[in-house]
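Read through the structures below before going on.
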Structure I
Amino acid sequence: MCTIKNPKGRTIATIPHSKGLYRLLTSKETKSAHAAAIKMNINEAHRKLGHISSAAIKHAVSKGFIMGIELDDSSKPEFCEPCAKAKSA
């Protein structure tokens with residue numbers, strides 16, 4: 001269980017541990033949260049999600065592991081210079 005407290009020490013959230021991860025409730029699971037999905041291409045998602053592979057991003061979004069992102073199906077992965085530099089080291 002992860003407990004989040006405010007500066008005064010009052011507990012403001014508790015998050016259960018499940019399958020090695022801490023899982024927050026989604027807007028589908030609770031009536032109080034409202035979130036809109038952001039549409040982005042695969043290259044934007046690659047950069048914003050820490051340069052993970054496009055296949056991993058597509059899989060995670062399709063299985064619901066990543067929520068709030070709607071991928072543009074017409075986008076194709078492009079060459080990523082930071083990834084190429086990191087692999088050469």
Structure II
Amino acid sequence: MPSLIYAPAFVKQFNKLELALQEEIYEKVEMFRDIKNHDQLKVHKLNGPFSGCYSFSVNYKIRIVFQYSNKTEAALLAVGSHEIYK
């Protein structure tokens with residue numbers, strides 16, 4: 001179960017979202033902490049400007065971008081629609 005670091009940009013984006021979506025994100029982040037759920041969350045490696053980062057789905061529209069700091073720690077970098085990739 002990796003420990004999580006919340007980047008300031010992630011926290012800022014998260015706080016702008018509606019409460020129901022924040023709760024859904026919280027549930028998915030808790031699921032993410034168990035590697036067995038990574039297939040269900042569609043964890044995948046990103047390319048281009050986000051090379052070295054990964055992403056997983058909260059729902060059909062919302063994604064979380066993260067980066068592994070080491071084997072036991074992940075930093076959540078951004079949350080939002082596909083626009084966060086731009």
Structure III
Amino acid sequence: MATRAQEVLRSGDPDKAAGLHGDDDVMDNLYRDVMDRNWAHGVPAAVDAAFLARFYKRFADHAVEIGRRVVFKVTGTLPVELKVSTN
């Protein structure tokens with residue numbers, strides 16, 4: 001997502017920018033997978049995994065925000081489907 005966000009910033013392509021939203025959906029699903037598991041590795045490892053998953057999820061949210069702002073810069077409008085994630 002970092003590479004795609006960088007490409008979006010460089011190109012200013014609103015279609016690529018909107019595509020970051022789909023990548024975020026994949027990251028959201030991965031986050032749910034990590035958090036919904038039966039954890040058998042102890043509490044410290046569970047806490048580490050939860051923090052790591054959350055940090056990756058927030059990173060993805062920031063990439064989507066970059067895409068959202070590029071779309072706004074190019075088109076002058078904010079697509080509803082590219083709203084900032086609150087999860």
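Each value in this text was obtained by applying a stated rule to the coordinates, not by laboratory testing. Given the structure is predicted, the values throughout are model-derived calculations rather than measurements. Cβ atoms are built from the backbone, for glycine too; each structure is taken alone.
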Using relative contact order in percent (Cα under 8 Å, 6 or more apart) as the calculated read-out, with 21 as its value, let me know the right label among I, II, III.
I
Comparing mean count of other Cβ atoms within 10 Å over residues 39-46 across I, II, III, which structure shows the greatest value?
I
Of the structures labelled I, II, III, which one yields 1.5 when distance in nm of label points 7 Å out along Cα→Cβ at positions 15 and 71 is computed from its coordinates?
III
Given that P(r) over Cα pairs in 5 Å bins from 0, in percent, derived from a single structure, equals 3, 11, 17, 17, 15, 15, 10, 8, 4, 1, which label among I, II, III identifies that structure?
I
